[in-house]
Structures are given as C-alpha cells and as structure tokens.
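Novice: What follows is a group of structures, each given as structure tokens.
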Structure 1
Amino acid sequence: MDTLKAEIAATAARMVVEEGLEYGAAKRRAVKQLGLSNRSALPGNDEVEEAVREYIELFAAETQPDELLALRRLALVWMERMAPFRPHLGGAVWRGTATRRCDVYLLLFCDDAKSAEIALIDRQQNYLPRTVVGFNGAATEALSLHCWSEALQEDIGVHLMVYDFDDVRGALKPDAKGRPARGDIEAVRRLVHDAAP
C-alpha cells in the first residue's frame, strides 16, 4: 500500500474506533481531514480493517476485548430471539474489530420478509424500518432498534437485515482472505464461550 493510502487508512481507522463510523464514511472523512482531493485513491476495506486492528492494539487493547464480548453477547441474545429466521452475525462484531461505538448487524433469512417484522411487533419491540444496500448490492429491508447493554451501560444499535431464504448461500461465501464473512448462532456462541473470563 502506498504512503498516501496508508495515511488515509490510519486516519479512517481512528474514526472507526473512536466514533464508530463505517469504513466508507471514515475513508471519505479522512480524505477531507487530510486536505486531499476527492479523487484521491482510497485504500480498500481490508487495508482499513488492518489499520483498525493496529489502532486497537495500540490505543484500545485494554478495553476493546471486553467491549467486543459485550457486543457479541448482545448479538447472541437477538440471534436467539430471532432464531426462526436463521440469523447470521456480520460486520465488525463478527470480525472482532468492534468497540462500544459499533452497531450490531444481523442478517435474517426468511421465507416471508414480513414475518421478522411481525416477530418484533409480537415482542412489543420498537423499531425503525429502512431500506439499505445489502451484502448482495440490492435494496434490502433493515429493521433498526436500540437495545440496552448492561455490560456497556448504554444503548447499542441493532440492525436486522431481512433477506429471502434463498440469499443464505451468497451470505456464506468467504471473504477475500478466505475467512467466513458471517457467522451463525453456533459460531457466535463459540466466540462468546472462548472469550468469557
């Protein structure tokens, strides 16, 4: 990676860790903060993720593991609640780079897209329906809610991304480095168990 891309990645990584920004937004803000042209070549998400890991190791090594465990436990609670919809955890909470500033992203795979929404209504859970770009590049319904984390003593955003059942195969493809891009409930249980004191 060239020096300029490395500087953008490092600046973006700080914003991701300290402010909870998504990679795309962090890269754009980093370019602006560094006074670079909007046409500057941006680092890839893998390069930003590596910079995030380095930043965490240097500046958040004492707090981040506990914060990550709290977020994974919160994700597991919601995965168990939404178990009929084959939940998979994605994003920074799955990849292990999350801090308390990060939201939880769960992918649900439903035979009927409205069934997940009905499940939240049955639980009398407040949520905000939105349309976002999904992992497959298509418009996807997201049910966003805020949940209290006792361990972190604050509200955490939980986003339930609703997909058709047939989309599950695409969601399970490994990332560019051959790692699982998302994890099912058993995989998340193992992560929580392995990290528990």
Structure 2
Amino acid sequence: MPKLYLGFLASHGGSNMQAIIDSIKRGELDAVPCVVISNNSNSLALERARNEGIPAYHISSKHFPNEDELDQAILDTLLKHNVDTVVLAGYMKKIGPKVLTHFKNRVLNIHPALLPKFGGQGMYGKFVHEAVLKAGEKESGCTVHLVDEIYDHGRILGQRKVEISPDDTVDTLSAKVLEQEHILYTEILKKISNGEIVL
C-alpha cells in the first residue's frame, strides 16, 4: 500500500506538483496523487492534472463566496479522494480552519526563501526575491514547512540553499530557487513516507 495519498492545491503553473508526480511515476516516491484543486480555472496545474489522469477541480470564491463554505468544499473534495497529506504548490489563498484542523500537521507548503527570513503575509513569488536582493543577502533558497493559521509560520521540515551572485536579478534568482524547490519538495515527501520525518 502506498505510504502517502496526496492532495494538491495550486493556483498557477504547478511545476512543483509536476516534479512530485514525475518522482512518483519514476518509482522514487511511494505516494499516490489523488486530486488537484485550484482556485484558478485557467491554471496550468489543472491542465497538468488532466494530462496525468488525476481528478481536477476548480473550487474558488466564485462558487463559494462564503469563506466557511469554501473551506468545507475543499475539505469535502480532499476527503472524497482519500487524501491523507495536503501539498500546497503555489496556492495563493490562505487555508481555512476546517482543512487545517482535519489535516493537522499534514498540510505542507514550500516557500521560496530561507524561513524564518522573508516570510509572512504578502511575501510570495517575486516579492520574496525582490526583498532578498534588496537586503543584500549572500544566499537564499527554499523551505518546506507545515502550515498553520499564521503565514509561513509552521514547523520547518527542510531547506535547500542557493548562492546569490552580484549580477542576480529577480528572474535569475527565482529560476535558481525553483530548481531547488523541485528537488526539496520530493526529498521531504520521501522522508515522510519512509519515516525519517514524523509529522
């Protein structure tokens, strides 16, 4: 029996999700990609899911203007597909209390910086890399952490670092970090599936 039953939440490209799915297909990660949920009907993540034959849903405030109902709809969809671990892959919405309570210590996120630095509300995507470069940091990287009710606050499960060169731009730094994200997320999930990391 596979060790992990993964539910993905993604808003845009879903490249981290694809890296995890590819790792499963290669037999490197003992997991099943059960379902993909996006708040963006045009997200590439939904297209990737359909291409892989994974159930894909657009669930957003367009359907559920009430936050509580939206939270419940996401939870119901995850449960319907027997998910035991939730993987955020560039999901741009805060996770509701029902999902967080049901999947306590089983919701993972990846952040494009070395937390606790450069985290918190509004710190996502290019805004993180802009802040890192502006601060004159010598290194950056990515962090996989558990999700709680505070942005970028939960227990850190692992990090990978990249060196920042003097000529790095937001785009070049972003590309460097993303490459490490694809490696780190799968690494952490492997450690969870083989018991090296206990959630």
Structure 3
Amino acid sequence: MNIAVFASHGGSDLQAIIDGCKSNKINAEVVAVISNNGDSMALRRALNEGVPAYYLSAKKFGSEETLAKEILAVLTTHKVDMIFLAGYMRMLHITVLEKYNNRIFNIHPALLPKFGGKGMYGMNVHTAVIEAKEKETGVTIHRVNAEYDSGEIVAQTKVPVLENDTPEILAARVLEREHSFLVEVLSDISDGKISLG
C-alpha cells in the first residue's frame, strides 16, 4: 500500500509512520510527503529518509483549485492508495476529498467528538481538555470529510489526564501515545482490517 503523508510542522507523526513501514509493522510505504509550509521539519524528515517531498500551498499557486490540481498530480504520479493527515493545518479541497473518498485519515489529539472542530488543534486542544477538568483524553483517528473532525471514527485510544498536568505536559503524553497508536492503526488499515471503502 502506498501512503502519502500531509504535515505542516514538526513531522514526528510522519517519522513514526516511516519507521513503522521500515520495521514492517505497517505493510506499506510512504511514497510522498506534502506540506503547505516550505520550512516544515516534515519536509526535512522526508528528504532525510529519501521520500519525495513537496511544498504545495495556495499561496504558492494562487488558488485552492490550482493547489488541488497540483496535489492530485503528485498523488497520481506516486500511485497513492491512501492519505494520512499528520498535523496538516489545511482543509483539503473537495476534488481531493472526492477522488480519495474513505481513503483519507486524520489524527486528532483528543477523544472526538469532544474537543474537535475549527480552531481545535495543537495546544488549544490540550488547554481545553484541562480547563474542562477531564479525567481522560486520548487520540482519535478518523476518516476525513468536508467538515473539520467530523468524519467516521475508525479508532481511539485513551490517555489519562493527571492532576498537575499543564497543557505542555499533557501534550507530550498524548504525542507519545500518538506515535505508537498510529502504527497500530495503520497496520490494521494496511492489513485490510479497517477498510478503505
């Protein structure tokens, strides 16, 4: 199975996926990395691993439609079977969503449907979890549709919220679980236990 990973910043989830493929825990290969941020660590990680890396953004191409065409061209060139959004801070254009319907997955650092939606990313999520005095949070992997964080949930795992947690401490605990959970779920997808529709 050929996977394209989209990431905007650090790319630690991307690294977990690449490592999972290299160690044969995931029966797949990362064939392309796309970022909307030309300075992202994700692009550097991809290049370090010999994975084709692309900086594609609406700013660069002038419109969302042209960006979508460029993205689809890359995905077609690399014969991509599925897309994984690993900290990608953009909504995908409808043409990409339709072409890869049911084959696009996102990872979210909370237990959806709680703490999801527009503006709920990164530290905002962990701050909201702590302010709501939740006893547990976690990681959700879901299919992507045209609305933020509302696609079908395919897998979730729980992470405890401890009494003295700050958003930063909680974020680190969730991220650590995120990396191992990603590998488990992508293994299930690549083995056909979770269908690509």
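A short reminder: the numbers here are calculations on the coordinates, not readings from a lab. Source: prediction; values computed, not measured. Cβ atoms are built from the backbone, for glycine too; each structure is taken alone.
Novice: Where is distance in nm of label points 7 Å out along Cα→Cβ at positions 42 and 106 largest, in which of 1, 2, 3? Can you show the working numbers first?
Specialist: Details: 1: 2.9; 2: 3.5; 3: 1.2.
Answer by largest value of distance in nm of label points 7 Å out along Cα→Cβ at positions 42 and 106: 2.
Novice: Given that mean count of other Cβ atoms within 10 Å over residues 34-41, derived from a single structure, equals 19.0, which label among 1, 2, 3 identifies that structure? Can you show the working numbers first?
Specialist: Working: 1: 10.1; 2: 21.6; 3: 19.0.
Going through each structure in turn, the value belongs to 3.
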